[in-house]
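Multiple structures are listed underneath, in structure tokens.
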Structure I
Amino acid sequence: MAKRPAPGRTKTRLTPHLTPEEAAAVYECFLLDTIERLHQRTDCQAVIAIDSPESADYFHTIAPELPQVLQVGESLGHRLDAVLTELLESHDQAYAINSDSPDLPARHLDLAFSALSEEAVDVVLGPTDDGGYWLIGWKQRWTNMVADVEMSTPRVLADTLEIAQASGAKTILAPAWHDVDDAADLNRFITEIDPVLTPHSAALLRPSN
């Protein structure tokens with residue numbers, strides 16, 4: 001799930017700690033690191049869900065080898081539903097992954113994919129420490145699990161799990177991880193940054209390394 005980086009539109013919670021231009025540059029590095037790591041995997045087909053038709057050329061430039069799907073819907077929940085539903089037309093499983101956790105361990109994805117491959121499992125969620133999730137994956141459409149949840153609140157994961165239980169969906173949690181939303185998150189990310197894991201982010205945020 002991606003937006004074209006733009007000052008004042010992407011990673012706005014990093015301001016005023018950063019200027020709008022700096023925040024957009026950080027987000028672009030997160031995108032590049034995330035896209036490259038997913039594309040390197042051999043157990044999945046990486047697809048970029050773009051925010052608007054006008055963003056297509058930008059994403060073709062930074063990732064010409066990856067297919068794109070368009071996010072459609074007024075809310076994030078409806079866009080997630082539309083993207084996952086479109087992907088299920090040609091795949092047995094579909095996952096939406098955020099672009100705010102560029103240092104996500106590969107093992108976390110391994111476990112998420114493995115969990116959803118279990119016959120009895122319907123949905124997998126990767127929790128974040130702010131009450132949201134870094135991944136949602138399913139094998140059939142569960143619209144209410146995203147469309148009926150108020151996104152960007154500390155209760156996103158809890159509300160999603162409540163709806164899953166009420167819907168009868170067998171849901172498994174992948175390992176938790178953090179995302180980078182505000183200045184404190186960014187400072188932690190910089191302190192722990194791995195130039196091998198996130199080379200674009202490291203080059204921008206810790207250039208002396």
Structure II
Amino acid sequence: MNFLKQLDMRKSIRHFDSNYVISDEEIIEILNHAANAPSSNNAQPWKVVVVKNKKLLVELQKLSFNQEQVGQASAVFFILGDKRDYDINRLIKSNLKYNLIHESDINDKRQRIKTYFSLHPEDKEAVGLRFDVGLFSMNLMHVLRAFDYDSVPMRGVDFAKITTLLKLPNEWEPILLLPVGKASTIGHPHKREPAKKFTTIMD
């Protein structure tokens with residue numbers, strides 16, 4: 001399928017084949033691709049909890065205003081973020097670990113990160129976390145399509161109770177619930193405003 005057509009055909013799916021099983025190996029492969037998303041200072045602040053257990057899916061559905069796609073999904077990806085990943089010392093260690101900088105570059109890199117956060121302090125707070133995890137989430141949805149799966153991004157759920165149910169760290173901030181699976185129905189067609197309506201081109 002043409003790449004642009006693949007992107008344009010993405011739809012939010014609200015009914016899945018509840019008998020279809022996604023393997024753990026495929027989930028990890030999907031997430032490895034999705035993790036190529038950009039993030040502020042390459043912080044990669046996302047955390048993903050993937051729920052496949054059928055009993056847990058039933059509980060998640062109850063905490064999602066009983067929306068059927070949650071209980072029917074082959075897996076529900078609970079996507080969260082951790083602001084601690086913006087810590088400058090952690091960012092420096094990560095850069096060294098992946099040979100993005102040398103020891104001699106540490107002071108310069110540290111100063112550049114400090115300067116960046118002084119210009120945009122919100123980028124290491126909730127605003128930046130949602131932006132970075134949002135980029136990851138959109139990338140994940142496109143990767144899922146490449147693996148022939150569908151999904152539906154959801155925020156109309158009780159994040160606090162879901163976090164408690166799954167016994168997750170308090171420092172992990174819920175961003176999105178993403179039911180994933182094989183579509184059993186065709187999603188609603190989406191209509192978008194033409195680019196000319198929202199674009200200003202300055203020649």
Structure III
Amino acid sequence: MSIKISGGTQENGIVVGNAYDKYGSKNIFVKWMMTRFELSLSNFVAKAAPQSIHEIGCGEGYWVLQWHKKGLQIRGSDFSKQVIEIAKENAVSRGMSPLLFESRNIYDLNTTQDHADLIVCCEVLEHLEDPPSGLKALQRIVGKHLIISVPREPLWCALNFARGKYINRWGNTPGHIQHWSKKEFIKLVSSYFEVMEVGSPLPWTMLLCRPLSS
């Protein structure tokens with residue numbers, strides 16, 4: 001499914017949405033990577049078996065639209081008003097409600113408004129100045145499960161550099177200000193959630209988690 005993306009648009013000096021259309025790429029290697037990512041994500045969603053899903057940092061709405069089409073109770077939010085407008089356009093162009101999406105800052109999430117059985121937060125923490133506060137916000141709203149992913153470093157930057165992207169940034173994607181190896185990311189998230197399963201779709205680290213036992 002090809003969607004409209006932001007293409008590196010900035011909002012208040014911050015790169016929002018997807019700078020590169022990985023969903024619609026014709027590159028064989030990118031398509032292979034995205035297939036692996038989708039398989040891992042779909043596997044974790046199936047294991048969570050949620051009644052409701054809230055995707056935090058939904059960007060242009062790719063996964064929300066995919067899951068809504070499958071009949072799941074889903075909503076998406078993103079801090080960027082510009083990227084949420086693009087997500088709404090993508091929804092309307094497919095005959096879906098723009099009300100699937102709203103602008104929400106991860107740090108401001110609250111139990112009453114944002115709770116869901118499954119919280120999905122993929123490729124968000126690497127953009128945050130304060131990842132621990134972001135994880136605490138996710139703790140407030142998660143019902144039964146959390147799926148969270150980040151680029152696996154230094155592999156992510158090395159692969160970008162190898163394909164000739166962001167050379168003057170040593171392969172670092174615009175907007176990425178945090179970097180974790182798989183081990184480092186598991187250690188970080190384990191302070192806030194119980195990590196049930198680790199996925200490694202190249203070049204990401206993806207975790208299926210549940211709230212820590214009280």
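Read-outs throughout are calculated quantities, based only on the coordinates presented, and are distinct from any laboratory measurement. If you're wondering where the values come from, they're calculated on a predicted model, not measured in any experiment. Cβ atoms are built from the backbone, for glycine too; each structure is taken alone.
With relative contact order in percent (Cα under 8 Å, 6 or more apart) derived from the coordinates and found to be 21, which of I, II, III does the value describe?
Label of the originating structure: I.
State the single structure among I, II, III that was used to calculate Cα extents along the principal axes in Å, giving 50, 33, 33.
Label of the originating structure: I.
Identify the structure, out of I, II, III, from whose coordinates distance in nm of label points 7 Å out along Cα→Cβ at positions 144 and 176 was calculated to give 2.7.
Working through the options, I get structure I.
Suppose you compute distance in nm of label points 7 Å out along Cα→Cβ at positions 32 and 168 for every structure in I, II, III: which one lands on 4.9? It would help to have the intermediate numbers written out before the result.
On the way: I: 4.9; II: 2.4; III: 3.1.
The read-out was computed on structure I.
State the single structure among I, II, III that was used to calculate distance in nm of label points 7 Å out along Cα→Cβ at positions 40 and 184, giving 3.1.
Working: I: 3.1; II: 4.1; III: 1.7.
Matching structure: I.
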